Structure 1
Amino acid sequence: MEFSFGKSDIAAFERLLRAYDEAMSRDAELNNSTGVSLSEAELRKLGAKKLDPRVYEKDPYYQALSGLAKRKAKGATLGKTTIKARSPFLANEERSKEGDAASIVQPYGYLDRDFAYPSISENRRIWMSLCPHEIETMREAAQKLTGRVLVLGLGLGYVPYLLSLKTDVSEIVVVDSDPGIIHLFKEELLPRFSYSEKVKIVKEDAFEYLDKKHPRFNGVFADLWHDQEDGFPLYYLLRKRLDAFNVPVFYWIEKTIILYVRMGLLILADEEFRADDKEDEKYMEAETQSDAIVNALHFVLKGRKVDSYKAFEEIISDDSIRKIIPELDIDIE
């Protein structure tokens, strides 16, 4: 990028960088507080909002899984996890504000009592659960998808359950390659679906499935990842396949993945704004995934003229980054 900022542009750019540094510090503080009950004053300082656990206990799938017993199958464990009272957590998708890439929404929450919820884990790592964050971040896809729907990633089956309740959804094809999760779902969870006949499970790698010919779907929901960091490479590869489907596609925590890429874009912008040397060699090798993203962004945006802070805001907007991601040349496969 080639910057030609005036004084007011530079000041706005500096404020943006500080805002993101402060947001990262808050995230680190939240991570350090996971599982720890904080005082009301500490929760207010963090910006955590008090939430009502009854809202989540009224969720239809939460109620359908009432009384679920602990089960294990082929390395996967179906059980329960508990959020401790006054322990802060991310309650919804972390993202930028609509139309304002300089502002970050960090919806931290807490509950005033312990809250137990169903979960599936592998090797002691929770893979999917009915925690507030997952309920909040999956509702929109379930509400909007109709017809014959493809779901990539099974987990606890929350989206398939919500879709199965809809009269305008005819079939839900779920693709997952994990035999343990599939076994637990078929034996313990699917019997709790009122319309289980709508659900078809395909045991196959999601990318191998997508590379085959199959009947047309009316929409797709993709959730093959745990968080934005392990999600980015899968999202990147899925975009290269699913963009051609020309149907509504919902990617779990897509806005948070975009935020993750925006962090790399800000690192690149800070380097190129301040450095006289913008030689390509500096962006040829990467030790981490974050480095690889920064390097790829450099080549996509090489020579782009940025003559105002407003122009830079347009580059780092959600829509812009969503368009840039498929253009990145990153060796992932």
Structure 2
Amino acid sequence: MFLRNIGSILTQKRFPRFALYTLGCLGIICFSMVLIGAYYLSPIASSEEIVTIKISPGSSTTTIAERLATNNLIRSPLVFKIAARYRGIGTQLRAGTYQLSRDMSLPRILDELKKGQIEFQTFTVPEGITAKAIAELWESSGFGTAKAFVEATQAPKLLKKYVPEGVTAEGYLFPNTYKFAKGSTTKTIVQMMLAEADKRWDETLAKEAEALGLTRHQVITLASIIQREAGSESEIPQISSVFHNRLKHNWRLQADPTVLYALGDPKRLLTRKDLKFVSPYNTYLHKGLPPGPIGNPGMASILGALRPEKTSYYYFVAIGKGKHHFSKTLAEHNRMIRQIKRKKAAAKN
């Protein structure tokens, strides 16, 4: 009787405290589970880096989850499978090639895989053209507006990540043919171009630039001038040698394409007045390289800027059909110019 009364008293006094303790523990557990769930469902990184993933027909949810995890797009294959099963779309994930970014959450990745990104488009960027010309080509190809493209090239995050020493993406929109999912944003495509340029600039090229006493920005700037001057890929090493020789002796480069760039690339021949146009890009007025690239060079021109042919050439002039005559002295250069003018005059008569 006594023990029963004591038990009754203890139960009455301790139960509220025990209940509160239990509820508190359950609350902490639930809150922890929410935090853990949010962690596993959240984007794996803030990076907008594009990752291409191919899902083969017949792939199971497990296979898809493992592939995503291997490519560092999700935190846990198990959570991916649980989320797919919870949403009832485990059997609705479609095969295809996807372009996903690391800043996508797990639910968004599931949405993309359910929707499917099988229809692709291609966009070809020619070597040497300016960022402005690429933007115009983007618009004329029907993918979006030139204004949106230009704005994408000015995105602070992309510039900070991909553009060394520069404030614009000029020179770093790598010329190539890009394949992308229909409906991709303009910013995604710009990032693909910048990422491709970044990938091409490997440790070997960095060491070659360092050996020449040049930064990457200087190499790309020089390559962009070479690209615009070269009529054929075979002449790139010689044209590069002329500019390297001039830079070595602190001469003005006197490259017509830099003046054209400063003028906004007019579709006409330069005049004597144009050569006096005041701009930091005018290499007739200023010694050394201009502040930045005047276009987006291809790999051949980048390698040419790094690997000039060893010559004593300081001058070159176009002689037609994409060819140039290279000269060691100004006298030889002027003689060739006079010959070219005589031939043109004779052709008119």
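Below is a table of values for the structure above.
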read-out	value
Ranking 1, 2 by distance in nm of label points 7 Å out along Cα→Cβ at positions 106 and 314, the structure that comes out highest	2
Structure (1, 2) behind the derived value 4.3 of distance in nm of label points 7 Å out along Cα→Cβ at positions 50 and 306	1
Test item: P(r) over Cα pairs in 10 Å bins from 0, in percent, for residues 186-297 alone calculated as 13, 41, 34, 12, 0, pick one of 1, 2	2
When distance in nm of label points 7 Å out along Cα→Cβ at positions 82 and 178 is computed for each of 1, 2, the largest belongs to	2
Relative contact order in percent (Cα under 8 Å, 6 or more apart) from the coordinates reads 14; which among 1, 2	2
When percent of Cα pairs over 20 Å apart, for residues 74-161 alone is computed for each of 1, 2, the largest belongs to	2
Origin of the derived value -12000 (helix-only ellipticity at 222 nm (-39500 (n - 2.57) for each DSSP H run of 4 or more, over all residues; to 500); candidates 1, 2)	1
At a computed 147 (volume of the Cα convex hull per residue in Å³), which of 1, 2	1
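Read-outs throughout are calculated quantities, based only on the coordinates presented, and are distinct from any laboratory measurement. Since the model is a prediction, treat every value here as computed from it, not as a measurement. Cβ atoms are built from the backbone, for glycine too; each structure is taken alone.
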